[in-house]
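Below, each structure is written out as structure tokens.
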Structure P
Amino acid sequence: MSSDFPDYVSSFIKDIYKNKDIIPLHEPQFSNLDKEYLNNAIDSTYVSSDGEFIREFEENLIKFTRAPFALSVVNGTSALHLSLISSNVKRNDIVLTQSLTFVATVNAIKYQRATPLFIDVSKERLSICPIKLEDFLENEAFVNDKNECILRSSKKTIKALVVVHVFGHPAKIDEIKRICDKWCITLIEDAAESLGSFYQDRHTGTFGEYGAISFNGNKIITTGGGGAVLCSNIRNGEKARHIATTAKARSLDFYHDKVGYNYRMPNLNAALGCAQFKYLESYIDKKRELASKYEKFFEGSEYVFVKEPTESISNYWLNTILAPSKEERDRFIKKTNKQGILTRPSWYLMHKLPMFKDSIYSELQNTEWLSERIINLPSSPI
């Protein structure tokens with residue numbers, strides 16, 4: 001591979017983005033419609049956690065994802081936290097997840113004083129590998145007569161599993177759900193990055209009991225700051241909404257029946273989300289078109305473009321290539337960033353961060369291999 005290859009990549013990307021001086025990884029798209037909706041929310045005086053735009057935004061989510069219930073919240077982290085609370089994850093419980101993820105996934109587990117246990121990922125999908133998951137459970141766990149999954153070594157309960165649809169690519173979620181059902185483990189989907197991604201014609205985030213979505217400024221559509229919980233049934237949704245609304249049982253005299261959280265999305269943010277929803281399908285089409293250009297460009301090179309997995313439709317939130325080695329990855333990122341192309345590596349692996357160093361993990365060969373090679377490319381829709 002020529003040492004000039006990163007220069008060719010930079011030229012290619014600058015041509016796509018019309019030679020902007022700085023090309024970010026993913027920037028939000030705004031129009032006059034966004035301003036109109038925001039002004040309407042301001043004029044209504046309902047700018048906090050009540051108002052017509054909240055209801056419209058949640059209805060949009062239900063219609064688009066076909067989830068039975070959607071709850072808008074302040075960010076993706078709170079969506080994950082609510083999902084874990086609603087799944088009755090408590091202190092000393094174990095939650096299976098993956099180390100290749102953004103820190104919010106594991107932070108939410110620790111908020112519940114639970115212990116993350118990291119399972120290796122699939123090289124194809126970048127998410128928990130069903131084969132590795134089942135092997136781990138067969139060797140290290142059992143289901144007791146109370147239908148609880150127990151870790152043999154500590155006798156602690158494996159209460160839930162949080163799988164991440166990394167960069168918008170769907171996990172092999174049907175297999176993961178089958179395994180979770182067999183082992184009496186609650187399935188939660190971290191779909192923060194996968195709005196608009198489908199597996200077997202079903203939207204990500206709708207296979208488990210709960211699915212968490214993010215509308216941060218770098219996501220495919222944004223509410224500024226915001227997230228949502230997709231719920232498998234109305235009962236789960238009502239439970240999550242109660243906890244997210246400070247567990248208020250009566251409004252008139254402010255009677256609260258448990259410790260709750262102030263996690264509801266403000267109407268002002270929902271207004272922006274309603275406007276953004278008008279363009280969602282167009283953004284997905286543009287991002288998939290961009291992915292096709294990247295795939296064609298890298299074909300035949302030593303850098304492997306990460307394509308949507310089988311039986312999947314990906315939103316290609318972040319286009320990704322795999323470098324031939326860690327050294328080549330570092331050289332590529334350094335050179336492109338110097339030229340104003342803001343490429344990046346994947347997140348620092350969770351099991352290597354100081355606050356999670358005492359977590360439990362199985363053999364993570366694929367996780368380590370991918371971490372050394374992943375490069376994210378600019379992916380804003382154009």
Structure Q
Amino acid sequence: MLATIKVCEAKKEKTYMTKQFRKIGILTSGGDAPGMNACVRAVTRYAIKCGIEVYGIYEGYKGLIEGNIKKFAPHDVANIIEKGGTILYSARCPEFKEEPGILKAVGVCREFGIDGIVAIGGDGTFRGASDLCRYGISCIGIPGSIDNDITCTDNSIGFDTAMNTVVEAVDRLRDTCESHARCNVVEVMGRNAGYIALETGIAVGATAVVIKEDLNYSEEELLNKIHEGRKAGKRNFIVIVAEGVENYSEKLAKTIQEKTGVETKFARLAHIVRGGSPSLADRLLAARMGVAAVDMLMEGMENVFVCERDGKMVPADIQEAIVMDRMYKSTFTPSVKYPEEALKTYSPEKIEYMMNFCVMREKEIKELITTAEDISNYSV
């Protein structure tokens with residue numbers, strides 16, 4: 001039911017056309033990311049302050065189907081803000097991808113009286129939230145992904161911590177590379193986006209960064225850079241490769257050693273990047289997104305997720321965001337098809353907006369690639 005009411009004591013100065021909620025659920029789904037717990041805490045405490053009961057849903061959509069749900073009090077989320085992972089856990093749920101599984105989840109929501117859900121995760125999590133919206137369960141998504149691979153938001157929860165973890169690891173590797181005059185090829189996470197590799201590469205002064213978004217990457221130029229650097233007296237070389245460049249990192253390490261004569265080691269950081277206590281930036285982002293998600297629910301929004309754009313928390317339509325994600329990623333990932341059919345449902349004005357947004361993202365990453373290249377030369 002819609003009514004004009006004060007949102008809550010914490011937001012007395014704001015009056016919205018809002019939807020009244022008695023109970024909401026919160027879940028985490030997909031890959032875990034540092035800061036998810038901080039977000040669970042923020043959603044829980046803010047919603048309770050606004051007079052809404054909060055129910056923690058364990059193991060994502062699997063737990064929703066199975067009724068693995070617990071009512072939360074403020075103390076249930078105490079002392080979790082500094083913890084990595086997710087206290088709500090995460091699990092795959094093939095059953096939820098089918099209509100009978102979705103209907104089971106809807107039935108459980110109605111059994112518990114849950115009429116809204118905050119879902120923290122990536123695009124798969126958002127698709128699940130969108131499915132629940134079709135049956136009257138209002139859902140708001142919050143981006144939690146260390147890869148920062150959700151096109152519509154500037155940052156996702158976990159990204160900053162993941163980069164800090166990579167920087168710390170590579171700084172340690174550089175110490176031993178310098179001691180032994182070696183090269184180290186480091187593979188980092190980022191299946192569908194190269195932001196971790198690119199931004200950490202700039203931060204650690206990598207000799208080169210290899211990501212699939214860089215369509216002008218040349219292995220020959222990389223080998224020449226290492227060869228010339230060694231001639232100029234450089235003792236250590238760091239090459240950062242995103243895992244999205246499949247089956248390449250180890251081969252590259254062997255090629256560098258064979259072609260340049262520089263002893264080269266390979267390191268895969270993998271899931272270590274997902275763990276650890278969240279950084280200040282991720283804790284702050286998680287808190288702001290958590291509060292924004294509850295506000296959006298109470299404002300009557302649904303089927304949207306919280307985006308950070310230019311430092312502000314704004315809603316983005318889930319389906320539109322998924323289409324834009326495919327538009328952007330299809331430019332550098334052959335397995336991602338351009339969403340031609342999906343675009344037919346949008347107006348020419350909306351398509352133009354979506355295309356311009358993707359162009360903006362392409363420009364941003366090209367500028368970062370240029371920066372990485374411009375500051376990586378050891379000898380000129």
Structure R
Amino acid sequence: MTLICGQKGSTIVLKKKSRMGYIMKILALLLMALLASIVIVVVAARTVTYYSNRICTENGVDERIYVTLGGQEQYLLIRGEDVSNPVILWLHGGPAGSDAFVNHLFQKYLVDDYTLINWDQRGCGRTYFRNRKSDPDNESVTFEQAQFDLDELVAYACERFDKDKIIIVGHSYGTMLGSKYVLDNPDKVQAYIGVGQFVDLESDTYSYQDALKKAKAKGDDTSEMEAAYQEYLDNGSLLNLMSVRTYAGKYHVAEKSANTIWAGISSPYMGLDDLRWFTKQIGNLGEYFALNKQLFDSLLITKVRNFGLEYQVPVGFISGADDWTTPVKYSEDYCNLITAPEKKTAWIDGCGHAPQYDDPEAFCKELKGMLKEFVTEELEK
């Protein structure tokens with residue numbers, strides 16, 4: 001009897017194991033099917049994006065290259081339908097926030113009238129991985145070196161495309177880099193546009209105070225937000241600043257917001273190094289800040305007004321109306337403070353800190369309008 005019971009028990013166990021094995025196989029097949037579906041969707045999206053954005057004109061340019069700037073090979077994505085058009089050099093933000101692989105979102109509205117140069121600045125994106133063996137800790141990455149690199153890039157663009165001057169458009173930290181360069185080198189620049197113009201980090205106090213006011217008006221508990229702000233005041237670290245921005249951001253949600261993660265994944269311009277850098281940015285902020293410490297240290301202490309206030313080229317500022325990272329008020333106040341042959345401000349309703357992604361068509365309409373006026377007037381002189 002015992003033997004029979006043992007056999008029955010063993011049979012039951014075997015049946016359970018067999019059933020479990022069958023279930024695991026089904027789950028594995030489902031997982032494989034899901035992964036295959038995701039791959040198919042991504043490949044299809046990248047293919048569609050490629051064919052809808054490719055440059056096919058006889059006098060056009062659509063290339064990904066490395067050029068030597070400051071003794072280091074640096075990555076450029078250059079696109080435009082006619083190389084005789086004016087040249088726009090796009091300066092990404094961050095610092096170290098390379099964005100060439102997602103810029104087709106808005107630049108598809110510009111390639112007919114301009115040749116666009118996207119640049120992964122020293123120490124980030126494809127440029128970082130290209131030079132990691134010789135500069136693994138980004139020791140050569142400073143704001144001063146970025147100015148030298150930028151000057152060599154402008155010279156390259158002018159020589160290659162047979163121009164005397166180019167247009168510089170910066171975003172966020174890129175406006176800090178751009179403002180300094182334009183003020184120091186007006187003879188090489190047709191016009192300057194600041195998108196989400198950085199002025200100084202006092203704007204974060206302004207944003208925090210507005211968020212705190214809104215939180216209290218809603219009856220929300222603000223103790224954690226206030227503690228985060230006090231901690232930022234006490235030591236001024238970037239991690240604490242980002243904590244304050246996270247709390248404040250809950251009360252500063254833009255009406256429009258682009259899905260740049262999907263735009264990047266589905267972009268035919270995203271390569272492995274772009275993905276590796278992007279995951280570094282979102283995966284470990286402490287490591288990301290440490291790797292770019294010299295740039296972030298510059299950002300913490302810089303007041304752009306101290307670069308000078310007399311621009312010798314036309315200047316425009318475009319902001320998202322709901323931008324609380326570099327608030328509209330600060331761009332407008334800065335515009336009122338400077339002098340320039342022509343100066344204008346504009347804001348895009350419903351957009352946050354990146355209007356070029358949140359509402360690409362409206363952004364490019366404003367940008368084209370400004371540049372048409374600025375460049376035409378500059379050429380007539």
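What follows is calculated from the coordinates using simple rules that are stated; it is not laboratory data. Computed from a predicted model, the values in this text were never measured in an experiment. Cβ atoms are built from the backbone, for glycine too; each structure is taken alone.
Observations, loosely collected:
- Looking across P, Q, R, the calculation of P(r) over Cα pairs in 10 Å bins from 0, in percent that yields 5, 21, 30, 22, 10, 5, 3, 3, 1, 0, 0 traces back to R.
- Which of P, Q, R leads on distance in nm of label points 7 Å out along Cα→Cβ at positions 120 and 256, largest value: P
- Parent structure of the calculated result 12.5, given that mean count of other Cβ atoms within 10 Å over residues 56-63 is the read-out and P, Q, R the choices: R
- Structure responsible for -14000, with helix-only ellipticity at 222 nm (-39500 (n - 2.57) for each DSSP H run of 4 or more, over all residues; to 500) calculated and labels P, Q, R on offer: Q
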